[in-house]
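Each value in this text was obtained by applying a stated rule to the coordinates, not by laboratory testing. Note that this is a predicted model, so its numbers are computed, not measured. Cβ atoms are built from the backbone, for glycine too; each structure is taken alone.
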Structure I
Amino acid sequence: METRVVKADLEDWRTAAGEAAGVLRDGGVVALPTETVYGLAADVFNAEAVAKVFEVKERPDFDPLIVHLAKAGDLTRVAAVPEDVAEVVKKLTGAFWPGPLTLVLPKNPEVPDLVTSGLPTVAVRVSKHEVMRGVAKELGNPIAAPSANLFGRISPTSASAVMSELGGRIPLVVDGGACANGLESTIVAVEPAPPRAAGAKGSAEPKPIIRILRPGPVTREELRKFGKVIKAGRVTDKPEAPGGLESHYAPRTPLLLFEKPEDFVPEEGKRYGLLSYRGDEKDGYLGRHDWARVEVMSPGSGKIAEAAVRFFFLLRQLDESGLDAIVAEPVSDRALGAAVMDRLRRAAARPHR
């Protein structure tokens, strides 16, 4: 199959969006840009098209997909919002949609079970990227779209990265430029506030529970104003939300993650690359070894937002450099750094032969 790439520039992206919607309407799949990573899209209500997404990605059918809406008002087409969490859901969507927050809610029966991997819930969001929203609007249906890469691999943040993963497997890639966030959306499940303890006096009203199923650009700190935030335990066999497997987002080259630089002991004769946070000798990794290649996520400044945007791109660069292993520096496990560390831990968890 020949894969065409069409440009969707900022001033005139509607032509490309219309072409993509036509492919989806005919039951095909296309790669579309979002503000997080590129997604492999299908009409959510077309089960045969959704099956193509799993086939193209070589994705196991127990890993559910995220559904993208054209606008927040379309939420009830795919999900039912329980009355006891309706208020907090309204606040969260008002604060973060369009944007990189995915909500896990009870699904409507019209959504094919394949989309949700048989789960009674559906993961749903409204992308900040005008192309994704525009295609959904033109299609007239929400879009099921996991990341546009082979299953378990590095997520693509550019059209060229999609082509390196899926070129020849899909008919169309819409090139909307580099992704602004560079990390997949935050996924949360919302639960009602627990009942107030009997006889409790003077205590504050219990808050709704917001369980973080996958950290991302919307941070724990930002979510705290809307409820009590807890981190869900990691799933190792059948996830309750997309991207919930222990091993994920991994390069083909083994990735090694150490808490401190002295834990790294290089093997003689092996070529190592370093994924550095800020490229500073003081962090202890840069001078630890004569690296075959070094990529720095946030040169000099150590800004976690910049590191997050560049993370997958630089990891892919290292993966394509013919190294024996990649060593990654840890970052602070707070705020947006929690999302970067989540991806590093999952990438390092991938077994290598």
Structure II
Amino acid sequence: MTGETSGRTEPPGAHAPQEVPLGALLDSLADGVLVADATGTVTHANDMAHRLLDSDQLVGRPLWEAVNLQDLDGRDWFTVTAPYTGLRIRKMQAEQAWRLSDGTELLITTRMVRSGPDHPVERVAVSLRSARSRQVLDRERSDLVATVAHELRSPLTGVKGFTATLLARWDKFTDEQKRLIMESVHADTDRLTRLIAELLEVARIDTGRLSLHPRGVDVHAATERVISSVRAGTGREILLRASDPLPQVLADPDRFAQVLTNLVENAVRHGEGQVRVLLDPAFRDGVDLVRVVVEDEGEGIAPSIRSRVFTKFWKHGSTGGSGLGMYIAHGLVVAHGGRITIRDAEGGGARIEVLWPVFSLD
């Protein structure tokens, strides 16, 4: 069809692919790469390999000399890995940590290329990358463990203190005093149970192992149940305004209630004045949605910290809470194909807006 175009703009040279030299391809990789031949001589090395190994010349050198790394026991990489003389069925050495002479840690993966089982090695390919990203991850894990330990220790300390006092002075307490102590222990164990449940939920979100059973959910009725529960537990007035009619949303009913409970409790705990929950239909990017809004009349959430609200153990101000509620709410909304955002309420305060997909019989 002469004269017609597809409307797409293609990059320059798209109609005439050019062959890129092997060296340029290797240099474009983010990881360091070395290749040695059957004699153990390095034949290829990219720019990142030179940087990571702090060497200007790698090609032409023996592999054992080019990859001059040791483990914490002082053993060298080439002797331990034995790429040419080890088991003749090996094809891969999994990623391991090795160190340069200055202590810099690198992560090394080795592949032995053979034409078949029990055949001699024809080439050895070595992949290198900095361990810095892993060290950052290790620090984050350590911080997470420390935070979890702190959160668990607080109610456990209360339980231990109350039970120790009760055991030591049982005969000196009246029945009323014993009842008050046991109520405190019960409250602390409830807090522990909730925290452990939240931690398990975080683990499911992080690993993509959430168990969802979505179906059509009456938003209005589900929201009224959540508000009644939170109102009974806190004594705060919560206003509900909903458009009529409202389509059903596609959601796991328990997860939907969990999201809304987390948002409303967060508004009650951190906000001031009246908490409002607004429900109305919405349409975004060609998709029918239901908008669920939770507003308070507090000081709001500054734009500079909004990116941290949905992170683990985020806390703001001196009020309590585990700091996991908003992270879990965000994870559950995204798992259902929805979207959650933070804005300023018109009269001041925070406005949390959730766009939830509508249930359809199609």
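Each of I, II could give percent of Cα pairs over 38 Å apart, but the derived value 18 comes from I. When helix-only ellipticity at 222 nm (-39500 (n - 2.57) for each DSSP H run of 4 or more, over all residues; to 500) is computed for each of I, II, the one that comes out at -12500 is II.
A value of 4.1 was derived for distance in nm of label points 7 Å out along Cα→Cβ at positions 86 and 182; which structure in I, II was it taken from? Only structure I yields this read-out. FRET efficiency 1/(1 + (r/R0)^6) of positions 230 and 262 (r between Cβ atoms, R0 = 25 Å, to 0.05) computed as 0.15: which structure among I, II? Comparing all candidates, it corresponds to I.
Rank structures I, II by distance in nm of label points 7 Å out along Cα→Cβ at positions 118 and 302 and report only the one at the top, that is, the highest. Before the final figure, lay out the partial values.
On the way: I: 4.8; II: 7.1.
Between I, II, the highest calculated value is found for II.
Calculated for structures I, II, mean count of other Cβ atoms within 10 Å over residues 214-221 is largest in I. Here relative contact order in percent (Cα under 8 Å, 6 or more apart) is compared for structures I, II. The highest value is that of I. Each of I, II could give distance in nm of label points 7 Å out along Cα→Cβ at positions 38 and 342, but the derived value 2.3 comes from I.
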